[in-house]
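Next up: some structures, all given as C-alpha cells.
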Structure P
Amino acid sequence: MRSYNQFCPIAKAAEIFCERWTALILRDLADGPLRFSELQRGVPLASPTLLSRRLRELEAEGILTRRSLPAGRGALYQLTNAGKEFVPIIMALGVWGQRWTRRELARNEIDLGLMLWELERGAHPECFGRRRTIIELELTDQPKNKRHWWFLNENGRCELCLRRPDRESDLYVQVSLVDLIRVWRGDVALSAALAAGRIKLHGSSALRKAFRQWIGLAALAHVKPASAREAGQRPQC
C-alpha cells in the first residue's frame with residue numbers, strides 16, 4: 001500500500017481505505033462472509049491477481065480474515081471488528097454518491113454482471129413460500145446471448161442460472177437493463193416502472209404481487225438526489 005509518510009491517523013486510515021477496489025470489497029463484505037469468486041462478481045474489472053493482493057493486504061492490516069473451507073472448497077473472507085468499523089463510512093460515502101453524483105448512466109456504467117449479482121444476493125426468495133419458483137428475466141436491450149437469465153428460488157435461497165432450468169419458468173419478466181438499474185438504484189420507483197410498462201410481468205397474479213417483495217433494491221435507493229437549488233449552492237471549480 002502507498003504511504004503518505006505521516007503519523008496523522010486520518011492519513012494512516014486513508015492509506016488502507018483509499019486504495020483502489022478496497023471500498024468496494026468492504027461494501028460487499030459488509031453483508032457477510034463471501035468466497036473469492038463472489039467477491040470477483042462485485043469488482044469484475046479487478047483482475048484475480050490484483051484482487052488476491054488486495055485481500056492479502058487487508059488481511060495483514062487486520063481488516064478481514066480468511067478461513068479455509070473443508071475439502072479444498074476454497075476460502076471464506078469476512079470482516080474483523082476493525083473492518084466492520086468501516087461500514088458506516090461506506091454507507092455515508094454511498095449516501096453522498098446518491099445525493100450529489102450525476103443520476104444519468106454513462107455507457108460504461110451499465111454493468112450487466114454487477115446487476116445480476118445484486119439481484120441474486122439481494123432477492124427475497126421467501127416471498128414465494130416453499131414453492132420452487134423460477135423467474136425468467138429478459139433484458140430487452142441486450143444481445144441475444146446475454147438477453148435471458150433465470151433465478152431459481154428454492155429452500156429460502158435464490159440462485160442465478162446461466163441456462164434454462166429443468167422446467168418452464170413460473171414468472172416471466174421483461175425489462176431493459178438500463179431501466180432495471182434505474183429501478184434498483186432508486187432513480188425510478190418500482191411501482192411507477194410497472195405502471196408505465198417499463199417492467200412487464202407475465203404470470204399468475206400471486207406471483208406478480210410477490211415479485212414486488214422478491215426484488216431487493218439498493219440499500220440506499222431511498223436516498224433522493226440533491227435538488228437543483230442545493231446543487232446550485234455547490235462551489236464552482
Structure Q
Amino acid sequence: MAGVTTLTLLSYNVRSLRDDPAAVSRVIRGAEPDVVLIQEAPRFLRWRSACAALARRAGLLWEAGGRTAGANLVLTSLGVTVRERIELPFTDLPRLHHRGAAVAVLEVGGARLAVAGTHLDLIEQPRLTHLDEFAGFAEQRLAGLPIVLGGDLNAVPGSATWQACERFGVDVFATAGSGDGHTYSATAPVRRIDAVFADPRLRPVSAEVLDSPDVRIASDHRPLLVRLELPA
C-alpha cells in the first residue's frame with residue numbers, strides 16, 4: 001500500500017542467556033525483525049560485552065538499554081534509523097529487583113515512532129507504580145509520537161497490570177493473533193505474560209508466538225513476533 005511501511009518487532013525474554021545463547025541468536029535471526037525488545041539481558045560481569053555479542057550474533061545493532069534500564073535492550077536492523085536512545089530506570093523498591101525500560105525513537109520508511117521494552121515485577125502494585133512512571137515519562141519525552149510498548153509483564157490479560165498497559169495502545173496479539181498466545185514456559189506454555197501494545201495510529205497486521213526446537217532450548221519464554229503498519 002502506498003505510503004505505508006510494515007515494521008516487524010520481536011519481544012523476547014532471554015533469561016540472561018543462561019540456557020542456550022546460540023539458540024537465542026538463531027531464533028532472533030530466523031524471525032528477521034526490524035526491532036527487537038530484549039528482556040533479562042546480561043547484567044552482571046562484563047554485561048556490556050555480552051549484550052554487544054548478543055546483538056552481533058543476531059545480526060543487529062544494540063541501540064538502547066542495558067543494566068541501568070533494568071536489563072532491557074532495544075536492538076535494530078540496519079534499515080531502522082535511531083533518532084534518540086533513552087535508558088529509563090524506574091524507582092527502586094525495597095527487596096525487589098531493579099526495573100526500568102529501554103526506549104528508542106525510530107524512523108522507519110518515513111514514519112517516526114517510539115519503542116519501549118520493559119520487564120515488570122512479579123508483584124502487581126510495583127508493576128502499576130512503574131507503569132505510572134513510564135506514562136509520566138512518555139507524556140513529557142515522547143509527546144505526539146506513536147508508542148509501541150512491549151515486554152514481559154509478569155501478568156495475564158484482565159489483570160490490573162494489563163489494563164494499565166492498554167492506556168498505551170491496543171493489545172496486538174488480541175487484535176491480530178490467533179490461538180492462546182501463551183509465552184511461558186517455553187517447553188509447556190500455559191500463561192500469556194508477554195505482550196506488545198501499539199498506539200491506535202499503528203495498525204496491527206499479525207502477531208504470533210514463535211515455536212521451534214530452538215525456541216524450546218533458548219530460554220524459558222517463547223518470543224512474540226508482531227507486524228505493524230506505520231503510515232508515513
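Throughout, read-outs are computed from the coordinates displayed, never taken from laboratory work. Since the model is a prediction, treat every value here as computed from it, not as a measurement. Cβ atoms are built from the backbone, for glycine too; each structure is taken alone.
Comparing structures P, Q by Rg/Rh (Cα atoms, Kirkwood Rh), for residues 77-116 alone, which one has the largest value?
When Rg/Rh (Cα atoms, Kirkwood Rh), for residues 77-116 alone is computed for each of P, Q, structure Q gives the biggest number.
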(message) Once distance in nm of label points 7 Å out along Cα→Cβ at positions 21 and 133 is calculated for all of P, Q, which comes out largest?
(response) P
(message) For relative contact order in percent (Cα under 8 Å, 6 or more apart), which structure out of P, Q has the highest calculated value?
(response) Q
(message) With FRET efficiency 1/(1 + (r/R0)^6) of positions 53 and 197 (r between Cβ atoms, R0 = 25 Å, to 0.05) as the yardstick, tell me which of P, Q scores highest.
(response) Q
(request) Kindly point out which one of P, Q the value 97 was derived from, the read-out being volume of the Cα convex hull per residue in Å³, for residues 61-164 alone. (result) Q
(request) Assign the value 12.5, calculated as Kirkwood radius over Cα pairs in Å, for residues 109-180 alone, to the correct structure from P, Q. (result) P
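Given a value of -7000 for helix-only ellipticity at 222 nm (-39500 (n - 2.57) for each DSSP H run of 4 or more, over all residues; to 500), calculated from one of P, Q, which structure does it belong to?
Numbers: P: -11500; Q: -7000.
Structure Q accounts for this read-out.
Out of P, Q, which one gives 11.5 for mean projected area of the Cα convex hull in nm² as computed from the coordinates?
The correct label is Q.
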